[in-house]
Every structure is written in structure tokens, then in C-alpha cells.
1. For the read-out distance in nm of label points 7 Å out along Cα→Cβ at positions 51 and 371, a value of 1.6 was computed from one structure; give its label from P, Q.
2. Work out which structure the value 2.6 belongs to, where distance in nm of label points 7 Å out along Cα→Cβ at positions 147 and 251 was derived from one of P, Q.
3. Of structures P, Q, which gives 1.08 when Rg/Rh (Cα atoms, Kirkwood Rh), for residues 19-226 alone is computed from the coordinates?
4. For which of the structures P, Q does the calculation of Kirkwood radius over Cα pairs in Å, for residues 203-338 alone return 16.7?
5. By the measure mean count of other Cβ atoms within 10 Å over residues 11-18, tell me the structure among P, Q with the highest figure.
6. Match the computed value -8000 of helix-only ellipticity at 222 nm (-39500 (n - 2.57) for each DSSP H run of 4 or more, over all residues; to 500) to one of the structures P, Q, and report its label.
7. Thinking only about distance in nm of label points 7 Å out along Cα→Cβ at positions 139 and 355, which of P, Q has the largest value?
8. Which of the displayed structures (P, Q) returns the greatest value of distance in nm of label points 7 Å out along Cα→Cβ at positions 43 and 307 on calculation?
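The numbers here are math on the coordinates, done by the rules we state, and not lab data. What you see is a predicted model, and the numbers here were worked out from it, not measured in a lab. Cβ atoms are built from the backbone, for glycine too; each structure is taken alone.
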Structure P
Amino acid sequence: MGSINIIVVGGGIAGSMAALHLQRRGAQVTLIDRWEPGHARAASTDYNRMIRAISGRDEFYTRWARESRMRWLELMAETGQNLMYECGALTLATAGHCDWEDATPETFDRVGVPYHRFSPEEVRQQFPQFKLDDISYALFEPEAGLLMAHRCVITAVDLFQKSGGTVKRGHVTTDGQERPMLDGRALEADVIVIATGAWMADMFPRTIKPISAVLGINVLYTSTPDGSDAFDMANMPCWIDHGQGSFGIPSSEGSGVKAAVVIPNQPIDLDQDERLIERASLSRTRAYIRRRLPGLIGERVVDSKFNQVILMLDTNFVADWHPEHENVLLAGGCSGHLFKHGPVFGDFVAGLALRDYGTSDRFRIAGRRKLSPRESPSGR
């Protein structure tokens, strides 16, 4: 019996990892993307992404994050590439906005995640970069940190090709029945995995669009002060600041300090909009830096990224068969926290595509509902 023929559409972290795991499981896989792997429009682009286990009371994603950490370490050993740096992650708990943080220690204790709970004064002693007038406490994960996002994607695609997989350039669309099409003809394969990130909503207007939202997120990189290494990843952790709707990553490999202030309901036209930072975001990010990182006041913005995120109603991922096309598997729905799970998610999707098992209820297309920040695994 010949090997199963699988097409994976979308070469971001979800698609490249799924393609790699499928190829290594013996399938014959073709990975199709509209642009070059690692292209600048992808949600999986940018210099870095955070990897952390904190998921509130959600034990499932906490365990997946810990397993993914081990998988990333294994990929580093296999390839010799610097894919991950464990500089730690600091979650700032703001009074009145910390149900997610309050629920985390019990989950960490069950799973076995190392962490410290710091008072504001202890944070000031450990990490004097932060101004903490409005913080009740902070949770620190020493084994969290950052992934070099672009390098991770390129490495996954390279491993896929070295395993015998094929990469093709092409623009896959869907017809009125949501069947995947390429060059005016229906795609033909034993299984077609769709991992197109935010584009999944437009490709599947009946199936995915009603349960998702696509937002643009502005990310700014600020220069570190002259002659100072205080804001480098050797001396500063990543951080999550839900009370201020922000997160950030210290300067890594000379990138500058990454800070993102999430502006709700900021729509993006994926195909027509320029990937340029909006002036309102620049002002808000600078205001945030003045409030939280006073040592960066007056420093210049040295780079910027404008990424898109597809948010599912419940912030869970999607890994489920299309309700009308039995060989079409939808995989993604990043909801802002998929990248770090890439190796485990890709492995799960591979087993699902090969029908080794069914999907998890949380990944099903049907039955989605909006969760409160207290319930959400992402805290949003």
C-alpha cells in the first residue's frame, strides 16, 4: 500500500510543523504557501514570540506548553539552531484584573511548573526595569522565555524538506461550497490540511468567519539605552501585563525591546492593508513605556511590525474536519497563543489527519461560545 498523499496549505508555524510531523510519519506531503516561507505577511513572522506555561486554570494548555518547551529543546539539539532563550517570563497581576493570575499557582502546582510569586518590592529588587505602582504581585516562570519566531519557521520548513517533503508556491482559495481550489481547479489529495492563519476566516466564510475575529496588532521595538545591558534578555524577562492590555520581550540578538499594546477591534484587510504601524498605536505604546518602563523614556523606536491575529470566540485552537468535506482538515485559530505550542500542535494535527484519533472537544468547530477573561486560557 502506497503512502497517503497530503497537502498542507499555509507555511506558518502550524502548517510547517504539521507538514514536518506528517512527513516523518510516512505520508507524502506537499506544503503550499502564497509566498516564500517566513514571509513578512505571516502571523508567524517577526523576530520573536513568547513561550510560557501560564494559562490560568486551564491545565490542558499548561501541559501542552511544557511539552512544547521540551520539543523546542530537542529541535535545537537536532539542528544546532538557537530557537529558544529561557530568560523567564513575568506576569504582572493588577488589582481587579487578576482572576487569570490568581488561578495559575494551583494549576502550576498540579502540573509541576517551576514558578515564584513575587511581591512588588521583590520584583523591584529582581527586575528594577519595571515601575509597579499598580501591581498587587507578580508570577515569575524561570523556564519561560522567547522563541526566535522567523528562525523557528524557517528551520521547520528546512527539516520538512530534508525529510522528503515538497514546498510549492501557490494561492489556494475556496469556491462557493468552501472546497479548496488552486488555479481554478479543486485540490486533490487524500487529506488537505488548511493552516492559513487569519486567512482561514475569508476562505471559510460559513464555517470559520462566524466564530472568529481578525485583528491587527502593532508591535514596536525600542532601542536600549546607550552603554546599558539592563534591557537585554540576559538581565530582563519577557512580561505579560493584562491590566494594561500589553506584553513585551526584552532585547534579543540586538532587536531592541519589544512592546505591544493590544487595541481591541482593530480590523485589518489581510490582502489590501499595508503592514505599517498606526500613529495611535505609537502614542499608546510610548505612553505605556513611560508608565511601566521609565528607563526607556526618550529612547527611539528602531523597528516595528504589524501582525494579524485570528481570535476564536473561546480563544481555543481549531483542529477539526470541515463539516461538508470529509478530507479537509482545518488547523489553527491561533488566538494569540499558538506559536509556542507549534511542535505539539503540529504533531496532534498530524495524528488527526492520519485518523489515528479524533479531535478534542475544545478544538471542534461547533459549539463555540465567548468566554470571560476568567475562563479563557489566554486570559482575554
Structure Q
Amino acid sequence: MRIASAKIWLVEGVKYNWTLLKLATEDGLTGIGEATNWPGSPMVQAAARYVAESVVGQDADRIGYLWTKAYRDFNWLGQAGPLLDAISAVDIALWDIKAKRAGMPLYQLLGGAYRTRIPLYANYWFLGRGDSPADYFEQARAMAAAGYRACKFDPFQHTSYLYGDHLSTNLGLTEDQKRAALDRLKAVQEAVGADFPIAVETHAMLNGPTAVEMAHRIHQAGIRALWYEEPAGPEFPAALADIRRRIPIPVCAGERVHSRYQALPLLERGAVDFLMPDITRCGGVSEMRNIAALAEAFNVPVAPHNPNGPVSTIASAHVMAATPNFFLQEFMVQDVPWRDTVLDRPLPVRDGVFHLDDRPGLGFDLVEEELERHPGVVVPREGFYI
């Protein structure tokens, strides 16, 4: 059955826009997808529209062919960025359609469930107060009381993703900044208990010597570090591997990995203990499966990166249900109040767990009228990454 139409929405999220998509087939089946990435969401939206419109008229069942066709047709633009975001959204929607046609949840079509309860680690639990240790203590305690059993945050206060804002241009830290980061970590650990793991985010905004120094100081401070996230960017697999060998806590990377081709060097170099592909960036359901299988061959667990819109959360959960080397999935604890209202039913998250059921496809639909009530932000504003 051929693809008849494509719709794209740019929707306001908590700190950046979501890019959401819906494909429809000639017989009326629809599938939803997501291409969220930032900064630069208007470029992502344009790419998603262009790639989605390019598959109109194509056979919706030829998912692998359409993935490869888009990747090769537009490869002159590069092998990452908005192109892979757009491919991701289309791919997720096509799998949704295929599973609906089969009358089964997506995870069944992917080979069946290892699990239908997907444990989540908490991110964005710290948006309600300031950045003092006391502020983090109170919010961490509330997050743990809500049922989460692991969390993540950036104690270095890399609050801007834009180079040169709120950080040293050489990616260093002053001694005061180092001590403040440790104080925040210690406050969170005290709030949640000594056995509660904390993923330490750096956003690849530390230079190598600083990253190594802080890993040792975090360990010496008694922090139960789930992992040290992106102590170097994925374009430096040798540097990541070197840092991993020199520090006492595990290394995680992969949110900026766009396809199996970029994941392979991290695995071959022994650069990561955990790999965290993002389903809206890495090529969708198809490529997240490929990356997870590749990681399994290197005995590396997969922990999906997921600070995105609701379709990303749903699609990632389905893939991880069918993935043997799944570890934990990221979840936005605090978000815009319309995260659930843009769906035809709320996300089934209880006590830090995403609960999958047996509804066909992804099991959700987008509420188009609600999407249109919350258009994406296109005029710059403080604290929002267009």
C-alpha cells in the first residue's frame, strides 16, 4: 500500500521545539514519527518535510529500501544532522503503519518482547528551582519519591548549548566551578541515598585534562556514578577511549551518533561502557535496532538518549522491549503540560517505568488540533534553543 500524504508539525517543548510527523497510506492507515533535534529546529522541520514528501507515492512496506534510498539520495548533504533526523521520523512512522497493518504492537513485529516494562532514568527533574546544592537536594528528593531509581544531570551547569555562553572558551573550569559541581553532586546523592546511581552529564563541554580530573574527584567524593556522559565528543573516539582507560567511572556516549557507521568507531576503540543512541537522530527504529545489535556484538549495553517529544519516548520503548542488551531509557520528568494532550492518551509512565501494552503499532496517535495549539517557537527567547 502506497504512502498518500505527509504532515509535519513544529511544536513547542520545554526548552526546544519538537518536530513531529504523520504519514497516511491510500487505505487510511496512519503512522506517527519524530525528528526532534536542536538548536536549528527549523532546519530539522524543513528536512523532515522534504524527506517525507519524497516518499509519498512509495510502497509503505518497503521500510529498509526507503531508509537506504533517502540515505543515499541525500548523502551529498552529509551523513548526519537534519537528514538523519528526517529519516528517523519517516522510519518510525513506517514501522507504526506496518505494525498496525499486522495487528500487533511494534515490539512484537520486532521479534517479541524481552520485557514490556521499560525502566527509566530521570532527567529534567531540576527545572523548578535555582542551581544551589540546596535547590538540587529538594528536587532530587521529590524525583526519587516519584519512583525513579536513577537520574542524570549536569553538575557543571552547562546551561547553554551555544559555544561561548556560560562556559570557558577552552572548555576548562575554575576551581570554584569544580567545587560547586562536586557540592551539587554530593547534595543530590545525599537526597536520594548512597545506593541511588547518578549519571554525570558533561555535554562534551570539558577539555580532556579537566574531564579526567573531575572524574577522579567525583569518584573520591563518594558519588555513585552511573556513568560519565560524553567526556569528549563522538568525533574523538580515540580520546574517549583514552579517558575511559584513565578514569574510575564508566563512560557513556552516543547521543550525537547518527547511524551505525558513526557508532562503530566508538565500539571498535573500546571508547564506551554504555552506548546511548537517540531514535530521532540515529535513523529511527531501523537504525536503533542496528546500533543495538552492533553494541551487543561488543558486549555493550544500550541506554537510549531521549530528552525529546512523546513519540521518541514511545518508539524507543518499543525498540528496547525487543532488545536484549537494553539497560535504561532516559525520560523527561518535567515537561510542557501538553506533552500528554498532544497524544490520544497519556504516556503510561508509573513509578519510573514505561508500561507497554498490546495495542497495535506504537499504540498512540497524535491529536492534530492540540499540536496546532502549541506551535514551535521561532523568535529567539531566553532559555529556549530554537
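1. Label of the source structure: Q.
2. Details: P: 2.6; Q: 3.6.
That value comes from structure P.
3. On the way: P: 1.03; Q: 1.08.
Structure Q accounts for this read-out.
4. Values: P: 16.7; Q: 15.2.
The correct label is P.
5. On the way: P: 30.9; Q: 23.0.
Looking at the calculated values, the largest one is P.
6. Values: P: -8000; Q: -11500.
Working through the options, I get structure P.
7. Details: P: 4.1; Q: 2.8.
Of structures P, Q, the maximum of distance in nm of label points 7 Å out along Cα→Cβ at positions 139 and 355 occurs in P.
8. Working: P: 1.0; Q: 1.9.
Once distance in nm of label points 7 Å out along Cα→Cβ at positions 43 and 307 is tallied for P, Q, the winner is Q.
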